[in-house]
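Next up: the structures, one after another.
Values quoted throughout were computed directly from the atomic coordinates according to the rules given, and no laboratory measurement underlies them. Only a predicted model underlies this, so the values are computations on that prediction, with no experimental measurement involved. Cβ atoms are built from the backbone, for glycine too; each structure is taken alone.
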Structure P
Amino acid sequence: MSEQLSTNGASMADAPAILAYTADEITKEQLLPWTRQMMLIRRVEELAAKAYTLRKIKGFCHLYIGQEAVCVGATAALRHEDTVVAAYRDHGQIMAKGVSARAVMAELFGKATGVTKGVGGSMHLSSKAHNFYGGYGIVGGHVPLGAGAAFASQYLNKNEVSLTYFGDGAAQQGAFFEALELSQLWKLPAVYLCENNGYAMGTSLERQSYLTDMSRRGDGVGMMRWQFNGFDVEEVYRNVRKAVEYARAGNGPVLLEAITYRYRGHSMSDPAKYRKKGELDSVKTKDCIDTAHERLLNDFGVPQSELDDMKVSINAEAQDAYEFADSSPEPDPAKLYDYTYAE
């Protein structure tokens, strides 16, 4: 099992048994596409930052830069039919589920070619075809929806797992606790994944919570839970895979916590002045993309030229998405209510 990274509060002896995973060997054929996906997500986010400064993207925009290993590793552990529910830092998460860079960027631009036809924007990405249900702006308010998706799977005997992403700030909300309680009571096939990036907006974890191990929130309901390294896509995959297998087998829900970090502010309007001097530079020494590159080069013998070609391809795909979004038409006001009610 991954080492507990912090254990404040009550004794670990009081906690439920922690489920150990099998250290499955990751192959080059797995790591190469994961690495490409992380690189593409980052480049799209970097271009989104550029577009925001040019006012091509308006409103709120929460970038995922630094956390790419979490969504890529977690999604790799799912089946296509498994449901994902996310909060508002959702660009990378929906791309990991299979939505194209073009469809995501166009949605950020508010264009008709966007994944939600330009009416959702940055915080409300969704795709029924990819079983990705939100993008939600209310902190912690989406977690019960993940429980609802798991309940539907159980009720309809679909053998599908619901994965819900949330941040460390959302782990303080009442709706979050209620979702855990019902999920454990009914043994729902749900995995709740806390992306602990150290800050709830501008408030550091140590200033907002006595417990700094957010997975321990599951102790109160007796839920299987553990914390792991979210900077390594392989570690994310292994841990989420074990949790998904546990939930799919009918054993009940799992609460996971991935230790990660966002390189940018909470949103594009946040200059992140609250960080300690040198903190960001220190975290970047374990960057998820650099880690994957080193593994490919040193352990799998992938030539540097192949990674360079991959970067060129990714830059072209991301730039294409940017230009596609910029040239796409605005939504037709006559269609404003087309998606308000089901047909």
Structure Q
Amino acid sequence: MRKRAGIYLVLIMLLPIVAAAHHSRATFFDMDQIVELEGEITRVQWRHPHVRYWLQADPAYGGAEWEMETTPPSLLERQGISPDIVAAGTRVRVAGPPSRFTANTMEVSHVLLPDGREVLLHTGLDPRWTENAVHRQTLGFDPEAVRAAEAAARGLFRVWSRMGMAADDRPQFWLGSYPLTESARAVAAAWDRAIGTDVGCRGKDMPWIMASNWPFEFLDEGDTIRLLAEEFDRERLIHVNGSVAEAPPSPMGYSTGRWENGDLVVVTTHINTGQMGRDGIPLSDEVEIRERFSPSQDQRRLDYEMTIIDAATFIEPVTMTSHWIWRPGETVKPYNCIETPGSWTTADQSEFVEGR
């Protein structure tokens, strides 16, 4: 293992770390500043990974066209914000933090409509201009959909979600710090967040996908369990009571599972992503991930524990925990991600590093 760690250090210092964390807001937007504009919405793109609006600013605000990014559409729709609430041709006032890198680009958080309503595009915001605000709040489900979900649910096999949790009950999956080896610490320190962060449609891999805030569904397929993740339409296949096969390395790896007192215990190997998905932390091809999915007695909550073992990256195994809740009627929706031609998201971020 010591020899492998040495080889790993040489290789990892020669190769770039693949793009990691999808959108850390503070990476791309200056959260200490607020831009306020008035003008007309010229275009709306209601697609993942983020809703985008284009606004032609009035002459009093410089007269430029601005690109504005906000919350992903499936989250907005689940919280009562529909695609037609801010339509093309609508005159609006907007506010939000500006881009750190590109001119005439911002994240929009507040939109004032012509009828006096103020749309709050992020949770936990206070209205900026009026008390007549359209807040985001988690919606319920049709009673028939709830009854159908209750009839079909069986142990682990249902849709699990973090939607509808109170803000103080939404667990933080990632740790504040990690016990990194010297080589892994050097790689993470050299990682540039602005260049290394993926802003497009590259899907999240293992172990990163398991930190998702989108719904998951477990499907019983006999000798296998299929785990469907809404975010980026990702799938995992878990081989129940099977041995590790001669499987080729892949972004999701090869997973085997077994039942233990009602819990599903999963071991995943053959992962070739090269990164954890957090702060440029690398992973070697020897990484092993152990997971435990534990439904509560009333089957309304699913506790989750992940342990990552990788001697090239961590001086000791790293364990992270989280949980999901069951919201009968919730479904895993198509993600339908789209790259945005002509947007800052398709530009080479290295162009904007100077003067950051």
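Comparing mean count of other Cβ atoms within 10 Å over residues 48-55 across structures P, Q, the highest figure is found for Q. Out of P, Q, choose the structure whose coordinates give helix-only ellipticity at 222 nm (-39500 (n - 2.57) for each DSSP H run of 4 or more, over all residues; to 500) equal to -12500 when calculated. Only one of P, Q returns -12500 for helix-only ellipticity at 222 nm (-39500 (n - 2.57) for each DSSP H run of 4 or more, over all residues; to 500), namely P. With mean count of other Cβ atoms within 10 Å over residues 128-135 derived from the coordinates and found to be 13.5, which of P, Q does the value describe? It must be structure Q, since only it matches.
With relative contact order in percent (Cα under 8 Å, 6 or more apart) computed over the structures P, Q, the top value is the one for P, the highest of the group.
For the structures shown (P, Q), distance in nm of label points 7 Å out along Cα→Cβ at positions 72 and 296 is largest in Q.
If Rg and Dmax of the Cα atoms in Å is calculated from each of P, Q, which structure is the one that comes out at 22.1, 68? This value belongs to structure Q.
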